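**Student:** So, here's a batch of structures to check.
Derivation of every value follows stated rules applied to the coordinates shown; laboratory data play no part. Computed from a predicted model, the values in this text were never measured in an experiment. Cβ atoms are built from the backbone, for glycine too; each structure is taken alone.
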Structure P
Amino acid sequence: MKVLFIGGTGNISTSVSKLCVKRGIDLYLLNRGTRKVEIPGVKTITGDITSSETANVLQSHNWDCVVNWIAFTPDDVERDINLFRNKTKQYIFISSASIYQKPPTHPVITESTPLYNPVWDYSQNKIACEERLNKAYREENFPVTIVRPSLTYDTVIPLTIGGWMEYTAVDRMKKGEKVIVQGDGTSLWIVTHAEDFAKGFVGLIGHQQATGHAFHITTDEVLTWNQIYEAVANAVGVKPNIVHIASDFLCSYDDSFLGSLLGDKSFSVIFDNTKIKTFVPDFCCIISFSEGIKRTLDWFHADPKRMVIKKETNERIDDIIKKYEGG
């Protein structure tokens, strides 16, 4: 099976790329070569998907499946529809579970949960992308499959403030300094390791019955945000010094929090994974967060350059806490 990944060396997609190779897929990666990630067994096309030169190279191929890991706007998918029309048997669009109804009217999320996010433009653009692709499927049988990851990690630290590609929040934990958890920390959340996600995702590649369908792929482990922070702290041998701050307060302090908090992480979510398990019967998540975050932190610790501690993030956290506590 001949497969093209646009991207393929990111936080989620690297694990998927490795599993594709392991399963014998003839995998091509199109990227600009800026990430120094080596994946033995892949073929690399160096280029920019937005350039006409790269488009000409791609159109000289026919694909069993094309996956775009870096499409974010309707213009991106419009380009792909034109580029891969009659050139691929399947096109997988990476959407986002943040597109599901906010605030939710039901705590259990299925693929039929309404798509509505009035706060976050990132999610609104993903919804618009899905709508355009579904129109192409209905009107011209463009072979789209939609995948909606939720918070998925491998080489990132899935914390709200001072995490992701930073080590700042973990450094604060190790020093006994305060870290911020939104709300009272009891809202429910799902954090999925990329290696587990990959098993569900690769099972959809080339799946004859997946055309026209949307899937989310997550672990069934449900944690509170307090438990997520406690697991991170435990992985470095400390207890977290948590300050609970309402999301509304955080957003009033800095409206850049609006999307990630009021458009996503402030609400409890429980994902029903019945659909992906029906289409990919061997899909099962086996990496607990307590185990997975140790792997992630080991990856950070393996190279001190990865342990980025930002002065401005520390100052921001301290200032938020000071204002919240009335100092």
Structure Q
Amino acid sequence: MTAGKRRVLVTGASGFIGRPLVAALDGAGYAVRAAVRDRRGQSFPSGVELAALPDLSAAIDWSPLVAEADAVVHLAGIAHVGPDIREAAYDRVNHLAAADLARVSSAAGVKRFVLMSSIRAQTGAVADQPLTEVDVARPTDAYGRSKLAAEAAVLASGVPCTILRPVLVYGPGVKGNLASLLRLAALPVPMPFARLTNRRSMLALDNLIAAVRFALDDARAVNETFIVSDPDALSVAEMVSILRAALGRNRALLAVPPGLISMLLGLIGQRASFERLSGVLIAEPTKLLAAGWRPRVETKAALGEMAHQKP
């Protein structure tokens, strides 16, 4: 790593969050070591050091990756919920690998460790009341349980750390439910979502990167756990209207009963995705804002910008 600069290891650096985070840290003057599973064909800024990320499903010697690092941002892991993944796999990759990395980082004198956890460490896909960090964590699946266990292990390791629990992240290259919603919004036909008034907290990728920067740079973030979200929750109807307006489509929506939409989407195997997106989940970043973090972009503007960007 480059002498004279603050040196940071980023695991999972080639992913949806990792790649723009590495570029942002490099641009901010950090010496970045980007750990990726496959180094072939990777495109990072010229000053970034590429390193091989071992298979997290087996025991790992993290020492070579942590060597000379002042800080670690741990993104790598299984980043989705799926019925085809065994609980033991989530635990090994998301929990035990993070625990080992935190332990080695502590022994090596790393000054700041940022764990990218998830709101799913705290709750299921929906929540019947607004969430805060003081609520008792009640994950509802193997993914969430593995993230919560990783949080506990990192906090117990002794390394100065910050735990981030982001909600649904959106930005260029987004996948999953939001990518499907974006494709629907682009269709030149009326959308039947006017009655989907459920509100969901979301998080612009730029705002998440700002939260990581805050965790790395600000003493008020040390040994704290933060929900990370845009300050304003939106309904699905509002999301679709914003996306359609950005794409030049008619933003007016049809008032179709949600039950009928669910039934129709069930015919094409998308009912579960619809039910996750149409539920309520409000998780406000009150604690993070009070600590001093400020979002870089406003939700409606960032969604509109995402509509025009290619992965």
Structure R
Amino acid sequence: MIELAIVVLVVAALAFAWSIGAHYTGACMGMAYAAGVINRRNALVGMAILTVAGAAIASGRVVGNIGLNLVDASQLSVEAAAVVILCAFLLTTAYNFVTIPTSTIQIFVFSLIGVAVGAGIPVHWANIGGLVAIWVGAPIAAFGIGALLTLGFSRAGPATSDPNVPRLWGAQSAALLVVMALAASFAMGANDVANATAVFVSTGLTTVLVAGVVGGIALAVGVLTWGGPLLKTVAQNIVKLDRPMAIAAQSAQAVVILVAVVFFGAFTSMNQALVGGMAGAGIARGERTIHWPTLRGILIGWAVGPVSGFALGWGAIRVIAAVGLHP
């Protein structure tokens, strides 16, 4: 039975990583692609490479922290961990199909909490509270950074949609937008691989390094195989962006995510950080640039994600216990 549970856990975790990789193509490369500064193939290949690099090089602290410090890892069985990942995978994939950019991190964490509560596994609520505080602060910080950078770019030169933009600024802005998109891809690998493979560490299946590398490869496969249709989901439906605004928003996202990963050992939402940066850039240029109905829909998706994660995790583990299977 335990061997089957391990197989289910590994397959589900890799499938979840694959789904996550596809889910964040819009958040990482969507603006550069929508701006026409990189084609679809290069966007996906570049993101895949940087995602693996981020997962392999910079995810260790997050994977270890999430794998060991959110619930009592000594009581998290392989079977329970498999339920967590299956719930998070199913929900993330469902939201992918309806193209709602929810937070896979919040879905995973609340699926974990739901399973832990349902199975009577102690939850480290203080650590959860610290994580939630970072989730709240990240889009606010990104909003401020996005606004400040947009104002700075506005003083440095006109928007690239202006026919009087100097050619040098246009070329520089295109290159910088691609660089920041790749930086966001690196940050995504470091930030999001823990969603899928931190449970490998929780259950003692692998080391932190192996969890990061294996999960990073699965993320990259998701980017390459399913990322194309989702490439423009975030980028074109929230704020009308010119290149300087896009650079500001993408830079804000990358900075906020990497600070959370490197300095706090915590993961936070790529989409929420990006939307915060985009909203800040939009406000700096004028409220009329923001598509408020779309933004409200995304906020609803973020609210539904954690609730659905907890409900599905708790319900699944209770059903398993009710039919006499040991979680």
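**Student:** For distance in nm of label points 7 Å out along Cα→Cβ at positions 57 and 113, which of the structures P, Q, R scores highest?
**Tutor:** Of structures P, Q, R, the maximum of distance in nm of label points 7 Å out along Cα→Cβ at positions 57 and 113 occurs in P.
**Student:** Hey, another quick one. Tell me which of P, Q, R gives 19.5 when you compute Kirkwood radius over Cα pairs in Å.
**Tutor:** That value comes from structure R.
**Student:** For distance in nm of label points 7 Å out along Cα→Cβ at positions 145 and 241, which structure out of P, Q, R has the highest calculated value?
**Tutor:** P
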